[in-house]
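Scrolling down, you'll hit the structures one after another.
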Structure I
């Protein structure tokens, strides 16, 4: 299902080049891909949708399909004619469309940074509306209950799909991992030598965090971040020092680091029960497995009685 969604998203982009856009509000243009019957999105409504944002040169800036979950927004009052909210207001549940929105207006009136290396006039947004929960005259309590019910259903759906997604990922990548008693999957690509770290030691490593879609969420390596289009000039790119065996990281990552001596390179495939579980976080959805490519550079022995340094904050490079 995930791969099919990605294909559908890219197919929508392909349609942009072969069909004629229509004049929209203000300086906008639009192209409908699917037009379902139903009430259009109104101010205050809750909306779950997938979106692909790109420049006129076809440079993709964001793609929610990479994260295998929709984004969630509350429909706002329009800021300028033909803006994102007015464009969404043309759609109803089940619709999909691409909108060309003036890039200067987005920058000046909505504080949306203009991408570098583009000479185009427009930013292109392809929206696919998955769910609309109307606010209408509902009380805040009832409205929020409706949203909560939607989230619970989404979480249950994600729970039921996780095992199948992991099996498909392993099969499609021809991986035959070792599975620990906890359920951690791992593949050693380069075996190191020497002693493994013990609880209280600090492991110095490079890592790249990915989703099953292949989307790079973050990396300590600048070349990987640049290739993935997630490079952030405001963060340092250098090996991380991680205390191990002291619950300083998600359980699967902590367990994995305790397995390998210096010089090891490995891939950890971590099920959600050893990651962010049913809650997820701002970027990671509920019941989402994680992929870590790691390189163990050094093991720094802990001093008896010393308190390990806290784990440095991660730097998600894509929201």
Structure II
């Protein structure tokens, strides 16, 4: 089954052709990072306009690279939430128009389900059940994946998501957008034990809170500025990264152990962080858990992951009609 998938939930316009949920025939991504960098973050109205400009081009390129035309496509898939509502509507409108004109099934996919499904592309043998740590700019969740279409959120962030905290700390130490990758690169040159930033909610279930560690970083910088004390940005980046990672890893491993699982996956933009990947892999090996993480290109927003998730939605009989709308705050498991 060949699925043409579209992703436009934030600032990447992407189209992909995915066969049977696992084989990526093409995955084209048009990024807006250079545009939003000057503003220090994503500007929703600009993102929507740039999606309109790029979407037809990325679809054409995805079909060409896959050696396909519309007649060979069996279904159209698209992200319908969560995300920026204007950005979502661009991809959704395009997908609905194509499905209607071509008389093809339309499959609406939850963005986080797509991130989880990236693991099926990375590892053809990977399948539920498993525990998945979903970490991105807008989401931090521990998800129990019991089937391809069945998810239970065990823990969520109560305030800032991990990626959001990375971006805010990056701005505080003078790093450009996107903050996460730049914090990681700076942290590689720093001492992770230089500053003891707080680890919130370490022994309180599976929920997260990262506003405290973010505030601790800001307070540390302000204190140094007021007292005239010099601070080392590299040490701040490394110590902050360690504090966030320790919480993410500890709770994920604990959830896997207590839920009786043997497999751990990670997904979302922050899963591209090398330090997090390494620490989670180490703890999985120490506990005898199987570990899987997608390639970097599949961690950030892309249409291939949407095409993978769509295949399993279709197999489960889940298709959408022309009344489907964009839902910017859609929770995982909602339809």
Query raised in the report: Can you tell which of I, II yields 25.4 when mean count of other Cβ atoms within 10 Å over residues 162-169 is derived from it?
Result: II
Query raised in the report: Of structures I, II, which gives -7500 when helix-only ellipticity at 222 nm (-39500 (n - 2.57) for each DSSP H run of 4 or more, over all residues; to 500) is computed from the coordinates?
Result: I
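FRET efficiency 1/(1 + (r/R0)^6) of positions 98 and 130 (r between Cβ atoms, R0 = 25 Å, to 0.05) computed as 0.95: which structure among I, II? Spell out each step's value before the answer.
Values: I: 0.95; II: 0.15.
Computed on structure I.
Could you figure out which one of I, II the value 25 for relative contact order in percent (Cα under 8 Å, 6 or more apart) was computed from?
On the way: I: 16; II: 25.
The read-out was computed on structure II.
When distance in nm of label points 7 Å out along Cα→Cβ at positions 74 and 178 is computed for each of I, II, which one produces 5.0? Before the final figure, lay out the partial values.
Numbers: I: 5.0; II: 3.1.
Computed on structure I.
Quick check for you: by volume of the Cα convex hull per residue in Å³, which of I, II is greatest? Could the numbers behind the result be given before it?
Values: I: 162; II: 123.
Between I, II, the highest calculated value is found for I.
Each value in this text was obtained by applying a stated rule to the coordinates, not by laboratory testing. Treat the numbers as computed from the prediction; the structure is a model and nothing was measured. Cβ atoms are built from the backbone, for glycine too; each structure is taken alone.
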